[in-house]
Structures are given as C-alpha cells and as structure tokens.
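What follows are several structures.
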Structure 1
Amino acid sequence: MKMFRNFLPLFVCMAFLGAGNLAGQATNNSSSYDDLVKLFNDWRAFESSLVVDGVPDYSKEQMAKMHQELKTHQNRLNAFNTSGWSIPQQVDWHIIRAEMNGMDFNIRVLKPWVRDPAFYQTIWTYQSDTPAHEGPYNHTIIDLWQYNFPLSKSAEKDLTKRLLTIAPLLESARTNLTGNARELWIGGIINIRGQASALEDLQKETAKSGRKLKNAVKSAHEATLTFIEWLEAESDKKTGPSGIGKENYTWHRKNVHYTPMSWEDEVRLLKRELARAHASLRLEEQRNKHLPPLKAASTPEEYDLWAEAAVTRFMKFMERKNILHIKDYMDATLRDHKGRFVPEEKRNFFRTAMHYDTNTLNAHFYHWWDLQRMEKMPHSSPMRRGPLLYNIWDSRSEGHATGFEEMVMHAGLYDSDPQIREIVWIMLAQRAARGLGSLYAHANEYTMKEARDFHVKWTPRGWMREDLDLLGFEQLLYLRQPGYGSIYITGKYLIEQLMAERSTQLGDKFNMADFFEEMDATGLIPVSLIRWEMTGLDNEIKELMRE
C-alpha cells in the first residue's frame, strides 16, 4: 500500500511492542501470519456454527457451550508472539481479538437472544448503508432487497427454504427470551410487527409464485403473528432495566470496539459537541439574518432537479478542491441514493435536510462509497475483506460519515449558499442530543421516553418530532447496540484527531486527498487501529490492552 511505501521506514527504528507482548501472551515463535489467517477462518466458522439445518440454536445450554469453547480460540490467539510482525499484521491480530471479545460480551452481558425480542427479526426489506445491519441480529437474516421479483426458479427455491426457518426460530425464541429488560421488550414488539407487515407485502408480491413459496410465506407470517401475541401477553411481566450500566458500557467500548473512551469521556465529549453545534448555529443565523428564508423543494420535479444538480456540484467541488481522489463509481452512487420527494408533513429529520439541499446528506453518503470499495476493491487481508462482526466498524463508518459533513462545509462547499451551513450544525446537534440520550439510557438514568424527549428538546427548529418513526427507531437501536448512538460523534472526534496527527507528521507534504485515500485503504476497522497503521502511534492500543 502507498502508506507503507512512504512511511514505514520512519518507524522501522522504533521498538514497537508486538500485540502479543502487549497482551502478555505466551511465546510461540512458530506462529506465523499464515497461522493467524488459519485461526481467523476457524474462528469465523465457529462463530457461525450455531446454525444447524438453517436454524440457529440460542438455547441456554448451547450458549454456555459456545462460551466455553470460545476460550479455546482466545487461548490460540493469545499464544501468538507478534514481535517482528508488520503493523498491519499486528492490527489484524487485534481485529480478531475484538471480535472474540464481542462474542464474550454478548454472552456475558448483552444477551440479545435472552433480553431483546427484536433480535429474532429475520425479514429485512432495505439495504443498510453500513457494512452490516446495525445492532445485534440473528444468524439467519433474510435480506429481501437482494431478491429480484418476479423470482427465478432458483431464487424461489432459495427463499422458500429460508422462510421455513422463521417458524422454528420464533418457537425457540419463546423459550430463550427469559430476560426482564422491559423497554427492550416493548420496543422489540415494534420490530416484529414490522416483520409481519413485510410478510404481508411479500404475500402480495408472490401471489403468482409456486405453492411451496406461498405456503412458506404464509407459515412465516402466521408464526410472526403468534409470536407478537405471546410478546404482548408477556410484556406486563417485564419490569427490569434495559441499559447495561456504565462499567459494562466502558468495557464494551474499549475491548470490543477499540474506542479509547469511557462512558464518562463520551458524555463530556457529546455535551461539548452539543453546545458547540447550538452556538455555531446561532452565529450562522446571525451572519445570515439579512438573507431570505431557505426554500425547500416543493414538488417531485423540483426535488429531482435540485438533487441532480447537487451531485454535480458536490463531485466538482471534491475534485477542484483536491479533497478526494475521484473514482468511477462515486458520481453514479450518489445519484442512486439521491432520495425522493416527500410531503412536508411526512418528512423525517434527514428528509427535511435533504429537501433543502441533498448535499447535506451526500457528504454522509460516504457510506455508499465504502460499500463500493468493499465490493470492487476487496482488502488484501482476509480479516478486513468483509464486515467485522458485532458492528466493530462503527467508529470508522459512522464517525467518518458524520465528520465528513462538517469537513466539506469548512472546506467551502456551501460558500455560495451559506444558509446551508445552518443545516450542518442542526444535524450535528441532533446527533449529539440523541447520543447523550442513549448514554443516559444505558446508565439507566433515563427511560426511553426521557431519552427521546431529550433528543427532541435539543434538536433545533423542531425537526425531530415525537410523531416520527425515526425517533423511536433510533433510540431503540442505540439501546440494543451499546455505543452506536454516541459513535457518530466519538468516531468523528477520533478521525479529526487522526487528521491532526497525520498532518503534523507530514507538515507541508500533507495532502487532503491522499489522507482520505490512505485512511480508506486500511479498511472499515476501528479508528484507533487505523491511527496506529497510518501514524505508527500505538499509545492508544497499549492503553486499551491494559484495560
């Protein structure tokens, strides 16, 4: 990779401690990087071994068995002596460690198969803009968006087989779901209702399909409705908290997601960003008060015209300002995700922003470029070729997508239309507010309603409303997946820190487009590991290994 040709010589003389030494592993001089790849393949096969005949087993006995066997894989990993390995190879060791810690944490603390009915949602109708579905999810997800209707014979056979796993999975869920997390329980019912609705739509979509598929859809739909009835009947018995607590939260962030921050650190940062966003918005409004009010697109035709022009403007700006090295797929990808016109009363927070200028979200849609790179330019490392498990990609994926919104604003994207800068600050305030709400919810200091109310109160201009589905969806997701609500801001901060350190190292040789190219080349991995690989600075990793 380009980054190693340029900078590895700078650090050859530095006495880096290997990942093995950092962890206090036993010496095993025969352990090679090829052995690590073998371990990775064995680990991933083990992680997916819960699925038997298409149906995963999340029973108490099976999960206890998995937890015990996990230790064997962790011992194999800890036996490596990575002294003398390249930094990228040591980073790969840490990726495997993070994933194994993810399974350990899920079994010990999060227990979504015990506490979270939404874990058993199998039907998904849309593609996530991140490397994998956000939040904990079961091993037999059916992504309907991957099927082309009307179905071919082979696709119909495949979908039939997969739909037939839903009924036994939901039947086992009624035994497994013994937890007492009330708000996860109540919120999870909404997810399962969504599955029922999706299956009703699928029944219409497959009305002319073969008998076996139609029966499979009917079976899945009936099982889902029965499951909803059971969840509702059990809901009054659920009285316990849903947050995991500050100590567990901090362990999870540091040992699974490699985010070098505690619960308290994140609260301080998000409070600062919330205040900065509100203050900056007021200053922008003061500067722009002589301008006429912003006008939103009022018709489908106007929206489409503006959206197409916005992509053209955005791509020309990226190239002219040398912010990115432009790739063939970038322009078309943004046009594919330009959105559509939505009546004002039905616009959620992000749709509201896009109806003023779709570039406010085009910057965030760096996500879709990430997915294109994963497909078109798979990483040379097997550990980084696909999505990391347990959402471990979140600081890079969500953090950079959020940070890029503000970066392109500061670089001048909205100089000719300064009122759009106000929207960027509104989006930052919204993300800081929802992140703080989620932090307090995990500390069990806020109920879900209090987290939502905080989210609404601190989002400017009333753009986040109680009557919009997005509000409940976001706060429930963040309760289900610790740290996801705050990572938009904490990940953004870590990437800003990385840019500051990298530019200081390079001085006059720093080039913005090269920086992002170098960062993208490391893959969708925790920013702390990207930092080590790009700068050679390993202090964060050493500190995390002491936790």
Structure 2
Amino acid sequence: MAASSNTHYDAIVVGSGHNGLIAASYLAKAGKKVLVLERRGIIGGATVTEEPWPGYRISTCSYVCQLLLPEVIQDLDLTRHGYDVRPLDPQYFMPFPDGRYIASFLDSGKTAEQIAKFSHKGVAAHDAYWAMWGRIIARMKPLTEGPAPTAQDLERAFDGPDGEEDWQTLTKRSIADVLDDYFESEEIKAVLCVGGVIGTNAGPRTPGTAYVKYHHILGQIDGHQGAWGYVCGGMGSVSQAIASSAREQGAEILTDAEVAEIDIRDGVAKGVHLQDGRSFDTDAVLSNADPYRTYLGMVGEKHLPEDLASGVKQMRMEGSVVKVLLALGELPDFTALPGKEIGPQHTGGIVINPSVDALQTAWEECERGEPSRRPFIDGYIQSATEDGLAPPGKHTMSLFCQYAPYRLAEGTWEERREEIGRNIIDTFAEYAPNLPDAVEGIEILGPPDIEERIGITGGNIFHGEILPDQMFGNRPVPGYADYRTPVENLYLCGAGAWPGGAVYGAPGRNCAREALKDLETRNGETAS
C-alpha cells in the first residue's frame, strides 16, 4: 500500500526493525493510523534473511531466536502469520584443541552425561548454577514489562533470601567469577562464559558481564529456559510475520524511505522529512533508530537539553562483532567428531572457544585496537536442519565472531577486511580442517559494515552496550530512561531503550503501550 505525503497519521514509526514493527502492530491493533518508514529496500533492520549468492538464503545479522516475548507472539498472532521457531538440539557443540568435545542437549540427562566427561561434580553444580539464574530471572522479569525500574522497584524485586547476593551477581560480577564459584572444569567454564560477552565490548573477566549472560538466557522456547532456536526461513521470517500482522491491522510500510529529520516545532514532534523530499505529518513519532542517530541525527542538539546531548555522545556505541557469511560445498569435518554427513555437530550452535583465558586474551587484543588473533566463534548451519536455504548438497554457515574493533589501531577495515575474515576461517579450520576448501562464497561484515548496511551507530548490535552501567535508569542516558523523550510526542522504541537489545521485542511493545496512553489522553482531552 502506498502512503500519500499529504495524509495525516496517528503515529509514524522510523525504522522497520523488529521493535519498530512490533510497536506499529500494537498501535494499529488499537485502531491507530500508522506508517512505518524504512531506509532500506527490505524490511527487518538486523532481523533479515538475504540471498548473498543465488540459491543461498542466510540470516545476515541476527541468526537465532529465544528472547522474542511470548506476549508479542500471542498478542500479534505471529504463529498464524508464519512465525515458526524450533529449539536447537543440541543447543551447542564445542570441540576442544585436544580432540575432545562437549555438547548440550534439550534432554538434561544427555547434557549431564556430557558434563560428566569433564567433571562429575559439574553435574550437580550445573543444576545449582541454573537454579541461581532462575531466581534472578524471576526477580527481573516483571521489571522488563514497562519503563525502566526505579530504585524502589529494584529494592522490592531483590528483597528477601539471597536478594543482595543476586543483585551483586547480576550487576557487579564478571561471568568468569560467577563460573569459578560453581565449576572446577575449565572446559565447562569455556562453554558457559561466552554468553557473558556476546555482542559486548568486554572480556569474561570484566565486571558486569554476568548481566550480559542473564540477558541472553532470559527467554525460553517450548519450556526450555535459555534455549535458542532457528526460525523457519531464517530470521527475516520474524520481521515478515510481524509486518504481516501490522498490515492486517491497517498499518502501512514504506521501504526506500529514509528519514532525514524529525519535524519539530515549538518543542513538539509534528512529523518527519525524508531524504527524497517527502514529508509526513503525525501525532506521534516512534524512533526504532539507535539513540545516537535519533537524537544527534534526526532531532539535532538545538532541540535537546544539554545533558541529554552530552550523555548520548558519551554512550558506548562501538561494536566488536564480525559476521562471516559462508556458502559451503560440504559440511565441516570436525577432528573431535568426524563426518561430513549431517550429525549433531552440525545442527546446533558450534562454539569455538578453548578456554576462559583464550576469550580474555581475544578481548585484550581488541582493547588494544587489534583484531583477535584467535577469535571466539559462534557458528550456525541452519541449512543442516531445513531444506530450501541452499542448493541440494550445499550449505550456508553463519559465523558470529569476537573480537574486532570498530576502530583498528593499524590500517582500515577496507584494507584489512579480507585478512580478518581469513583469520576467522583459519581459526575454525583448527577444529575442522576441511573448511577452507569447502568455502564457495564468503561475505565479511565488520562493525563499520554493519553500521553502513543496517544503520546502527558503531555497528553495535544492541544500540549501545548492555553492561549494567548502561541499563536500568541509565538507558539510554541517566535521567532520560522513559520511552518518552524531552521532545513532546517523540518516543524511543528500539534496542537503545530499556530493557535492551537482541530479537526481544520488549522495547517496541513497552513503548507502544506508553505512546497509546498519551494518544488516548490527548484524544480524550480533545473530545471533551
């Protein structure tokens, strides 16, 4: 459906990432006339399935799903609109340099057998470790269902037995420290520490990385807490399902429609102006862009309080993730579990991280402006679990890798991109020696490439670090944690708002609910 530039909208959503689409769906479901504007030719933001080579369809940025809110799935009837997720099994396969491996399965008994290979004490410790996280998740979950919690909200949530200890674990401790409390096996700790640094400019010994771990186990699939899954058709199917729900409710979605600026008059957002000269009027603007692009790009400092503008400039926005997308002529043949036929080593996450120390070293190299010599790799071969994503006998593989800094100490990304990608392949080949010869197509996306393609400042997949000091009432900036901004009728609905990033949907849902309250109040005042 084509939008007309002289049509007035109740709400305009800037950006068609999953949070923007979710916000649009809730607004349209409430009877509002909604327009979504997307700068690219395809919808979905970082939640997209693309075809970099003919016949190979792969999730370009986000790659697996777990956090998407059950309330969103139900409220927007996403299953009917094509959302179909299945948990990985095994959840992960991790080979070690000595030829051993460990795997985690949905069946807790099978996982216990794997842990026992490395530590008999580790089996009971694993249960106690998850019980601790279950307690913290129970405290935190209600606090993610609306605006950032107040100090009083947090005090109530962490009251009672183990409350102070849980709060310290969540907000002060490193994931390495937490794991040392529970496990003796370095291999088990190697597996579990990576969730504390995913998408984050930090190492496993950085205080606060326990919070990052919590964030990545907050969701569940089919009753399995913390389990990740593949979405049928790739992650673009998430965006397509939400968009289908939004359109069914009457929302309009325009692609190739980049917003140049938000039209602000007398401190009130009145509409948007596009790069191509079109303009649209509205009663509310919801920005799914990151806080930096929203405030310093589309709004401009002249419309902002000085402390907000300076706070946004101080946000840690630079990413350290490299995505490597591969077309494969054959499956990886792992030394630890040989075979080129589809097996459990191919159907779940493939984690390359020999130890906590190795991950810490990789981070320290990044901190110096160097790409990690032996990066952590999180690999996924969705085509091993689903037909239609690659030509017969071929496969796709997505590698999520850390670390490589946005700003390199030596050279530029343009000069070093291929070298960095080659090093990632060589690192993986230490565990699956056939990989280099199996590669038939490769695309390498460093933080500047993610920034350019997806429009995320610094290429930070969370719209800003999700370490504790940039969460709660400090997200995105202390004093401005509400979805409402100081510009009247302008809202933040993206991952830069509480409770943060990943394919989660809470910021989009929460923001839409707040915007609806305001729209209904204004309508009520007008009607009276």
Structure 3
Amino acid sequence: MQPLRPVRQFITVVLLCLTQQVLGQTVLYRGNGAEPETLDIHRSSGVTEACIQRDLFEGLLAEAADGKLIPGVATHWQISDDGLQYDFTLRSDARWSDGSPVTSADFVYAFERALNPTTASDYAFILWPIKGAEAYSKGQLKDPAQLGIKAVNPHRLQITLHHPAPYFLQLLTHHMAYPAPRRAIEAHGRRWTRPGHLISNGPYQLSEWLPQAHIRLQKNPYFHAADSVKINAVVYLPTEDKNAELKRFRAGELQITEDVPATQIPWIKTHLAAAFHSSPYIGTYYYAFNLSRPPFAEQPKLRKALTLAIDRNILTNKVTQGGEIPAYGWVPPGIPGYTPQALEEAGLSQAERIQKAQRLYAESGYSKANPLRVELLYNTSDNHKKVAIAIAAMWKQALGVKTTLRNEEWKVYLDSRKQREFQIIRAGWIGDYNDAYSFLSLFKSDVGDMNPSAYHNVAFDQFIQRAETTAEPRQRNTTLQLAEQQLLDDLPILPIYFYTTQHLVDPRIIGWVDNIMDVHPTRFLTLP
C-alpha cells in the first residue's frame, strides 16, 4: 500500500474537518497502519481490522480501558464445577444499530458461521475449545446443531466445551466470538460489511469507508451504554508510512498514532514526551521459515544458523529503539504462572553464537564461496524495512548469506503468506488472550494458514493436546513449556524480539490507559 498522495491527503483532511465543524461533533482521528483487509469478523486476521471491529461490535464479554474483562452483551455468567459448561445471561437492552434486539440466536448463528468450512476462516481454530467445533470446522461433523452452543431462550446462551479452557472468557472478547447480523449477511453476501449494509451492536456503526483514505464510524444510538460514549465519531486513517503518520500527528491531523518511526524515538522522547506512550505488549516479532519447500525443509541446522547469526541487542538498541526485549524464545514474559522457554544458546555471548552459526552453516553445505541465496518478504512499513535491512546485513557479515528483500502491501502480503509464496516471511503474533496457549496453538499442524511455516511435529501436537485436556494449572503450564521447548528445538521460526507498543496520544485525551493487550476502545476515551 502506498501512502496517500499529499494533495489527496490534504483534501481528505479538509473535508473531514469541515464535516466535523458542520455537525458540531466531537471527532477522534486515529492512525491505523494498513488499509483493512476486510471488516468481516470471520474473515479478518490482523490487528488493523481488530481495532476497528472492537469499536463496531461487542461480544458476550468486553474489555475495559485497561484491558480487563467486563460484562458485554452478557450481564453475568455461571461456570460448572468441571469447567465445561458456561451459562450466559444476556442483557435485555442489547440492540443492533438498526434498533432490533441482540439475542442468543445471533451468537449461535455467528459461531456456526465462524466454524463453517465454507466461510474459510483463518481463525476458526480459536473456537475449537467448544464441543464439536474442531470437527465441524474440518467438515467431519455435518450438523451444526451438535455443536456445544445452545440458545436456551432469547436472553440465555449455553456453551459447552469439550475440555476445560481457563482462558475461555478472555477468548470471548475476540472478534471471532462477536454476534453476527444474519439478515444483513444473507441479504448482501460478501458486501454486508459496506456502509449502509453493515449492522453492528457495539458503541459505533460504520458510516463511511473510502479505501486508502479513511473509515468513519458514527456513534450507535442504540448501544446499551450510549450515554457514556463521549466521542461522537471516530475516523481511522490508514498510514503505513510511520514518518508520514508522525507528520500528521504533529500537524494536528491525528490525535492517536498506530505506531511511531523507530529512528525518531529519541527525538520524540525529547520533544513530544507528554504524548509518547511506550509499554510492554503481549506479542512476539519473528520471521517464519517456509518448511514446505527448499532451502529450509529438512534443514534444521541451516534454520538455527540464521537464528543465531543475528544480534538482537543491536536490533532493539539501535534499530527499533522502543524498549523491545530481545527474544530467544517464542512465548513472551509476563503470562501468569508460565515460565517462558529459551534457546540453549541464549546464555552465550554474541561472538559465541556467531561461531556456532558458522559451523552449522558449513554443515548445511554453505560457505562464503557457496553462499545461501534467500528472499525475505515483509509487508510495507518503514520499521519492518529497517529490521529486514539490518538482519540481511548481519547474515551477510557473519555467514555470507545473500538476501533479497521483497516488500508487499498488506493485502498482497496476506495472500502470499496464505499461498506460502515465500522463503522467509516477517510476521508478528499478538496474544488473543493472556495465556501461553494463545501463542503455542498457532503451530498445531492442523490450524491451516495461521501456521505460517507449515510446521508439523507429532510430539509438539501431543504436548498441545495433553495441555488442552489438563485442568490442573501447574501440570498444564509444564506441558505447554515442553511444547515451547520442542518448537525451539525444531525452529520453524526465528524469534527476534518481544513487542512493546509505541503510540503518540494527544495529551488532551482522557481515558487512555496503557495495558499489556494494547486495547484502547474509543468508547472509554474523551476529547475535550
């Protein structure tokens, strides 16, 4: 995706500002990275889409300003002693943006659509804890009535799991667990997410979508807590160029940025200190090796050589500069009760790691006279580009690897990832809930496109399956740690760093709370 051309940017901002003045509304302008792939809650897969969907929809549970769980459409719930049955009582004043009631049937329809193989949702696996969900999404169970989802009456929903899932309530804030407007979807098909067609049940409704320019959401008057929503409209502006986003913030065109350019962080800390927010984030930045084709299939030593050859301290201190934590494992720190695992070489000096990398590289059949030639794919972003250039230089210096960089816009990149048309791909994973399973389940051999490496290991799958059926917390965490160690032994991925989040937030905004999930719903913000 290319940045908006200056003239078009100017015209867009002027029109938006004029609209704000004419309507006399409080309007918040937020940067949002890439142009959204889709707003279909069952077909999207990125943070870019999730931020907008969080304003449009509300699940059984919701997230407060600090990321903690609060009642959503469900006012309260009961959990059986064995942890398998959840009984939700839905609020009587829940409404869609057209004024019609939100009922338990809307959740049953949404869950069935999410899991239906014809929907082809990349994220179907997130609902697999529900009884029958995995079999139905794989086409092995034909009758959705056999799923563990039951509308007892319009305001009571019962969900039965096939194994205890201590993270299940957190999972219900995910976009895959939102209710879906059946009549809009059946009336408009894939066009149901367009302005005028999209019906939502959250604090906002979609009013405009001008591709590559902006998405405007208007306050939903039928939202059950509409009186507490102080911002009348929120405008999301796609800006993949972080330097351009910084300029727009400084010019007053944005009040919240999606990120900041890494090279500008020292300047920002000095000149925009009151607006700069940097905090830990439950996510991992990594590269994935394509194990479905050469040169990385059946080459664990080569994968490890590339993994050990990069200097993560230089990357985080000199390139990203946002307080990121060098990653020698997959699951980030800070998950309650879980001890993250790490590569055995994590305790070595960088010189020792490079020495081992050179030996493994030679044992894989490569040398500076016969270098590995590899292509690295990343999606459009100045920050991704800087990291890619730095890593390519490290590989060349330490091993002699010749790396070609390939940049693609977000939607093209997602298609390349899905088709596995890459050798190495930049990726990031943000926990959908604060549990190690959210990270490790990504590499189950049967999750499909969300497993970017096409990784398959029977032992790893068995560890995950054992954890899924273990209710005792310590045993469960121990089993998940064994799974992570197996993943690090096989190295289908190259962990680089654990995220922190960086935003510029207009100091006048009230209600912004830094949190590990980086969740900031507009409904809790106030702009004087």
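Work out volume of the Cα convex hull per residue in Å³, for residues 253-476 alone for each of structures 1, 2, 3, then name the structure with the largest result.
2
By the measure distance in nm of label points 7 Å out along Cα→Cβ at positions 45 and 429, tell me the structure among 1, 2, 3 with the highest figure.
1
Every number in this text was worked out from the coordinates using simple rules, so none of it is lab data. Computed from a predicted model, the values in this text were never measured in an experiment. Cβ atoms are built from the backbone, for glycine too; each structure is taken alone.
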